[in-house]
Structure P
């Protein structure tokens, strides 16, 4: 397992590579606001913060009733792309959910 500093640097760099420049940065925290591609559904907020224990990802997704907040602690590099895939899946589902309900 990489040390905490290395892991934080890696995760923050990977998130910036995939999601672009964060909407907000403060200390070791960065926040992105992701819009579903079809301009339907609510935006999904992703917050990445570094802690002494390692990086953590918070996903705030109002499109997922009962599962609207997800916290994922990152303990190894191998987790990062899976978390990114989960975020992309949520953004896609947000768009599709609205298309199917006609809202």
Structure Q
């Protein structure tokens, strides 16, 4: 069995993001809350991930800069990072396709 290097979740998010989008995300800490223990937001996207007692969630930042969970909790941060990247990729793809006249 191969031993993988220990990677903190912020670094894992940056590495995965760069592999998918070929750019570096700008991350920031979530403002303190009684609801979650830790979290990080993507500046310019109003999206974030946070560690609740029940697990990791993806959510968005409200206009008043509060985190709102939008997904059910997952067991691992890896699942949550993948979901966050999927949300952004889907949004980017839909914005591109919306500007096209795509036919069969």
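Each value in this text was obtained by applying a stated rule to the coordinates, not by laboratory testing. Every value quoted in this text rests on a predicted model; they were computed, and no experiment measured them. Cβ atoms are built from the backbone, for glycine too; each structure is taken alone.
A few notes on this one:
- Among P, Q, structure where mean projected area of the Cα convex hull in nm² as derived comes to 6.5: P
- For 14.0 (mean count of other Cβ atoms within 10 Å over residues 65-72, calculated) the corresponding structure among P, Q: Q
- Among P, Q, structure where relative contact order in percent (Cα under 8 Å, 6 or more apart) as derived comes to 16: Q
- Here the criterion is distance in nm of label points 7 Å out along Cα→Cβ at positions 9 and 33, and among P, Q the highest value is seen for P.
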